[in-house]
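Engineer: Below: a set of structures, written as structure tokens.
None of the figures in this text is laboratory data; all of them are computed from the coordinates on show. As the structure is a prediction and not an experimental result, all values here were calculated from the model. Cβ atoms are built from the backbone, for glycine too; each structure is taken alone.
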Structure I
Amino acid sequence: MKSSKFVYAIESLSVWVGRAFGWCILVLTLSVSYEVFVRYVLNEPTVWAFDTMVQMYGALFMMAGAYALAQDSHVRGDVLYRLFPVRMQASIDFILYLIFFFPGMLALFWFGWEIASDSWRYKEVSWNSPARIQVYFFKTIIPFAAALLLLQGLSELVRCWRAIRTGVWMERLDDVRETEDALIDNPPINADIKQP
């Protein structure tokens with residue numbers, strides 16, 4: 001079905017980008033570890049580590065949004081929602097995407113584009129440290145993250161529309177799972193052995 005291909009193509013892109021930006025964690029960890037070592041062991045702190053850490057964390061946070069949406073991992077207050085039938089859940093999601101999600105993401109894209117273009121025009125640098133690292137590359141992530149979220153939002157709308165029509169949610173692309181979910185689906189072999 002064409003709608004499935006559309007949804008899974010966008011979801012694949014969101015997952016790929018999320019995994020790619022996941023490597024920011026490694027750069028962030030190495031930067032923090034290096035800074036701690038040179039600051040407290042060698043007593044020679046760097047001028048660039050703080051800016052690097054802020055930019056890596058910000059890039060990870062912004063670009064993981066579409067990934068989390070594709071994996072249905074965003075925090076949700078679903079005390080009552082989960083008790084509703086699928087068609088009602090999908091209808092609620094569909095309406096909320098139209099009323100709140102898309103206007104918010106369009107605003108993020110619009111103003112993010114303005115912020116990034118101003119930053120490029122001024123060749124903006126960081127004022128957080130003496131290193132004066134360029135931040136215009138970093139600020140360019142804002143409209144890109146919003147565009148990716150808008151694309152993933154379209155995918156979610158199609159997913160909701162299909163659930164409204166069929167009463168069944170489409171399967172999501174499988175990726176990393178929480179340990180608790182994996183244990184619920186596949187309990188340990190000796191789980192029914194009673195401990196003394």
Structure II
Amino acid sequence: MALSDILEKIKEETDAKMKDLNEQFEAKLSTLEADFEKKKENAKKEMDEQVARNSKKILNKMETVAKMEAKNKLLKEKRELLDTIFSQALEALVKEDEYQNLITTLLKKTTIEEDGVRVIPAKGKEDETKKALEESGKKYTMADKSADIQGGFILQSEKIEVDNSFESILHKQLRDDLELDIAKMLFPA
């Protein structure tokens with residue numbers, strides 16, 4: 001066998017091996033590309049699902065927050081309306097034609113039976129309070145000063161002080177009892 005034949009045979013074997021290696025490389029490359037595409041599609045699908053889940057969670061949370069804010073705003077407005085109603089009731093009591101009779105009734109219902117009890121009238125309501133005290137038959141004395149209250153009076157002795165101001169009666173004594181009933185009338189469920 002001549003050298004050229006040997007070289008030719010080596011070249012043919014090399015070409016065959018190169019062709020075989022090339023085919024194996026192409027097959028591997030094709031498999032890798034297919035795997036990569038599949039993984040890429042799976043990752044994209046997973047990310048899209050994650051985005052959809054997160055978006056739904058965010059929308060639900062935003063909806064919940066919006067509902068809570070609306071509810072809080074409504075409660076605040078209801079509270080302000082109730083405050084207005086009680087303020088108007090206070091004004092109506094102070095301007096009531098029967099103011100003196102109201103004070104007389106309050107004085108008659110007092111149970112303090114000690115000496116030295118003074119009646120401190122509301123500022124601007126001294127005359128009505130003095131007449132009411134006389135009508136009540138109580139042995140209290142009128143104070144020289146007035147209290148900075150809109151209506152009613154304060155009973156004061158050395159031992160105790162009783163706040164019978166309309167503000168106190170409405171806001172501290174009656175509001176808790178009346179507020180629920182008024183709210184039910186104004187805001188039926």
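Engineer: Taking 2.8 as the value of distance in nm of label points 7 Å out along Cα→Cβ at positions 73 and 89 derived from one of the structures shown (I, II), identify that structure. Before the final figure, lay out each step's value.
Structural biologist: Working: I: 1.9; II: 2.8.
Going through each structure in turn, the value belongs to II.
Engineer: Continuing with the same structure: With distance in nm of label points 7 Å out along Cα→Cβ at positions 41 and 129 coming out at 1.8, pick the structure among I, II it was computed from.
Structural biologist: On the way: I: 1.8; II: 9.0.
Comparing all candidates, it corresponds to I.
Engineer: To continue, here is another question. Given -24500 as the derived value for helix-only ellipticity at 222 nm (-39500 (n - 2.57) for each DSSP H run of 4 or more, over all residues; to 500), which of the supplied structures I, II does it correspond to? Please report the intermediate quantities before stating the final value.
Structural biologist: On the way: I: -21000; II: -24500.
Going through each structure in turn, the value belongs to II.
Engineer: Something else now. Assuming 66 is percent of Cα pairs over 13 Å apart, for residues 81-152 alone as calculated from a single structure, say which of I, II it is. Could the numbers behind the result be given before it?
Structural biologist: Numbers: I: 71; II: 66.
Only structure II yields this read-out.
Engineer: Sticking with this structure for a sec: Where is distance in nm of label points 7 Å out along Cα→Cβ at positions 49 and 113 largest, in which of I, II? Don't skip to the end; give the middle numbers.
Structural biologist: On the way: I: 4.0; II: 8.5.
Once distance in nm of label points 7 Å out along Cα→Cβ at positions 49 and 113 is tallied for I, II, the winner is II.
Engineer: Thinking of I, II, which structure, once volume of the Cα convex hull per residue in Å³ is computed, gives back 188?
Structural biologist: Details: I: 188; II: 235.
This figure was derived from I.
Engineer: Work out volume of the Cα convex hull per residue in Å³, for residues 65-104 alone for each of structures I, II, then name the structure with the largest result.
Structural biologist: Details: I: 80; II: 44.
When volume of the Cα convex hull per residue in Å³, for residues 65-104 alone is computed for each of I, II, structure I gives the biggest number.
Engineer: Comparing I, II, where is distance in nm of label points 7 Å out along Cα→Cβ at positions 9 and 121 highest? Can you show the working numbers first?
Structural biologist: On the way: I: 3.6; II: 14.0.
Comparing I, II, the top value of distance in nm of label points 7 Å out along Cα→Cβ at positions 9 and 121 belongs to II.
Engineer: If relative contact order in percent (Cα under 8 Å, 6 or more apart) is calculated from each of I, II, which structure is the one that comes out at 16? Provide the component values of the computation, followed by the final result.
Structural biologist: Numbers: I: 28; II: 16.
Matching structure: II.
Engineer: For the read-out distance in nm of label points 7 Å out along Cα→Cβ at positions 57 and 145, a value of 6.4 was computed from one structure; give its label from I, II. Before the final figure, lay out the partial values.
Structural biologist: Numbers: I: 1.3; II: 6.4.
Label of the originating structure: II.
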